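Structures incoming, each one as structure tokens.
Bear in mind these aren't lab numbers, they're just calculated from the coordinates by the rules spelled out. Just so you know, these numbers come straight off a predicted model, no measurement behind them.
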Structure P
Amino acid sequence: MKKMKRRLINSAVIIVGGTLNFIVFLEAYKKLTLPFINEEQRVENAPFIVFYILPIFIGLAVILFLVHKIVLGFYNKNR
């Protein structure tokens, strides 16, 4: 039961981290492209953003989470 709780918490951290990264990307994309492309072009780009960028950010959240766990493990061993 304890392992399942830990996995749920770890999964939640990864999903929240990926989602926050994606929200930051969307806000930056909006501010950078708003004056240069019209609404139709933004709508055409939306599927590419969702299908390519979102999984990349979730993957990066997983990688950063794993690096954090590894570094934290080494830190606790050396303590």
Structure Q
Amino acid sequence: MSSTTLTQVFSDIANAIRAKGVTGTMTPLQMPTKVASISSSKYGVPMDGLLGNVNGQGELQPPSTSFQFTSNDIVSIASNAL
């Protein structure tokens, strides 16, 4: 693989990270940390607050994380939206 191709690959990865809201420049060695900093919540609700984990018997458990729903954008919730 040529260095031009690697440069383009790293540029594409950096752009994908930026598309998730992470700002600034980054080296390839910084990319894992930048990816780890990407939030996995929306309106203050983390994924772990919505769905629990599956236990050894394949049963979905209740969420283990509590959260406080926050949004200044939402003024109503459609029926069956949650």
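P(r) over Cα pairs in 10 Å bins from 0, in percent was computed and gave 14, 28, 27, 22, 9, 1; which structure, P, Q, did it come from? Computing P(r) over Cα pairs in 10 Å bins from 0, in percent on every structure in P, Q gives 14, 28, 27, 22, 9, 1 only for Q.
Looking across P, Q, the calculation of relative contact order in percent (Cα under 8 Å, 6 or more apart) that yields 51 traces back to P.
Assuming -29000 is helix-only ellipticity at 222 nm (-39500 (n - 2.57) for each DSSP H run of 4 or more, over all residues; to 500) as calculated from a single structure, say which of P, Q it is. Computed on structure P.
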